[in-house]
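Read the figures in this text as sums done on the coordinates, not as results from a lab. This is a predicted model, so every value here is computed, not measured. Cβ atoms are built from the backbone, for glycine too; each structure is taken alone.
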Structure P
Amino acid sequence: MEHAKRILDDVEETRNAFKGKDNDIQGRIRLTVSAAYARLYIVPFIPELLRRHPKLEIEIDFTDKTVDIVEQGYNIAFRMGELQSSSILAKRIADNPMFLVASPEYLSRAGEPQTPAELADHTCIPFAKLNHWQFKDNHGAIHNVAVNGPIKVNSGDAIDDLVQAGVGIGLGSLWHVGPALRAGRVRRVLPSYKAWPATRIWAVRPSGRLTPKRIKVFLDYIEKVIHTTNEKRYGDLLPSQGDE
């Protein structure tokens with residue numbers, strides 16, 4: 001049903017374009033995105049988008065699960081990391097730099113590792129079952145380390161909370177740990193090493209059709225506000241151009 005509705009929305013937009021109404025952006029945009037990310041980078045900017053284009057309708061499904069966007073009728077899904085499917089179209093929206101962080105209290109108590117290998121002797125907080133971390137040094141060498149700790153969680157927000165509470169060392173996205181870094185509640189660990197591979201935030205959509213104008217307007221707007229917001233909040237922490 002949702003798949004059929006999406007097709008009808010696209011047909012209606014095409015009909016309006018042929019009627020000379022291409023500047024009148026309208027119709028429904030159905031998207032799925034992580035609630036934690038949307039709260040910071042999508043939802044706050046929707047009111048301005050609707051002021052500019054009052055005939056748009058936005059439907060957001062908050063989930064951390066990877067859903068079949070074709071089968072479930074989504075126009076857009078925001079995804080992080082490596083993309084698994086080649087049957088979708090993807091637009092790179094932003095970098096997603098990862099930082100190794102710990103609280104000053106933990107580092108005072110346990111000491112500060114000087115190399116990735118020393119993380120094996122520290123209490124770490126893996127994301128779910130991802131207990132192998134990779135880092136790239138300034139010479140391009142890749143360092144692999146198996147990490148362990150008393151707790152594993154599948155939430156970046158929870159990792160941030162546990163790190164701030166002094167439980168151990170965590171590896172988190174900038175948008176999760178950035179506020180605590182800025183406030184001094186956590187510190188970067190091994191700052192001369194980069195988490196590897198570099199990760200991105202993507203907007204994916206079904207393949208096999210031209211991009212409806214309402215979708216292009218939405219994605220261009222969101223990409224711009226995310227870039228502006230990140231530069232304003234974390235400019236000096238963002239990777240430089242070509243820093244892969």
Structure Q
Amino acid sequence: MLYIFPNLLDKEQESDEFFPMNLETYVSKIDTLVAESEKNARSFLKRFSFSEERSFRDIPIKLLNEHTNDEDFKELSDLLHKDKKIGLISDAGLACMADPGAKLVAAARDQNISVKTFSGPSSIVFALIYSGLNTQEFTFNGYLPRKDPELYQKLKTIDKHLQSSKHTHIFIEAPYRNEKLIESLVKNISKSVMLSVSCDLTLESESVITKPLSSWKQDKNLKRYHKRPCVFVLGKEPK
């Protein structure tokens with residue numbers, strides 16, 4: 001059995017506000033937890049109560065991230081065969097959304113292993129909802145290309161799509177590149193398109209600003225987004 005557990009968007013938050021009430025029942029019974037990093041996995045497990053016979057420190061942690069090779073992944077996949085209860089988390093938010101956990105879910109489906117997921121915070125979904133832009137049709141693009149020629153072509157393709165449809169496009173970026181990305185959007189996307197930037201979602205410092213790219217061009221304080229987790233949404237307001 002594979003359980004897909006939600007995680008908080010910030011480890012300092014209180015889990016009671018964002019986790020389903022029955023989550024502890026399932027977390028406390030897992031045999032192994034698959035995560036992107038052991039530190040974040042232990043922080044996650046520490047939030048829950050276990051039996052007197054074992055604590056959160058006794059739960060084995062297996063890593064699944066960009067460094068996981070084919071041999072290591074086969075070991076993870078083999079765990080699904082052993083009648084074990086396997087938990088899967090992301091470092092933040094919902095696993096499998098722009099996250100290597102999707103590969104393990106695919107392996108479980110291929111092997112007819114049951115998969116159960118739980119609701120929880122998702123910066124991608126929250127940003128789309130907060131944007132006020134069209135939610136009927138949207139595409140999550142993940143990370144955009146970093147090199148200028150590829151980025152230019154991708155943005156021109158997105159811009160063309162935005163002009164010919166009511167589609168909304170969502171993407172994310174490494175926090176230290178936020179300012180540069182906004183500048184690229186201003187330069188390469190039609191000025192009438194709306195850009196929504198959602199920052200520090202679910203935190204006290206949460207900020208959501210939605211305005212036309214023509215207004216973003218005049219914004220002289222893009223440094224406020226430096227090294228802060230952001231989600232970017234491009235689109236049109238619903239009519």
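If relative contact order in percent (Cα under 8 Å, 6 or more apart) computes to 21, which of P, Q did it come from?
That value comes from structure Q.
Computing FRET efficiency 1/(1 + (r/R0)^6) of positions 34 and 226 (r between Cβ atoms, R0 = 30 Å, to 0.05) gives 0.40 for which of P, Q?
Only one of P, Q returns 0.40 for FRET efficiency 1/(1 + (r/R0)^6) of positions 34 and 226 (r between Cβ atoms, R0 = 30 Å, to 0.05), namely Q.
Taking FRET efficiency 1/(1 + (r/R0)^6) of positions 26 and 130 (r between Cβ atoms, R0 = 41 Å, to 0.05) from the coordinates of each of P, Q, which one would give 0.45?
Checking each candidate, the match is P.
The value 24.0 for mean count of other Cβ atoms within 10 Å over residues 170-177 was derived from one model only; which of P, Q is it?
So the calculation was done on P.
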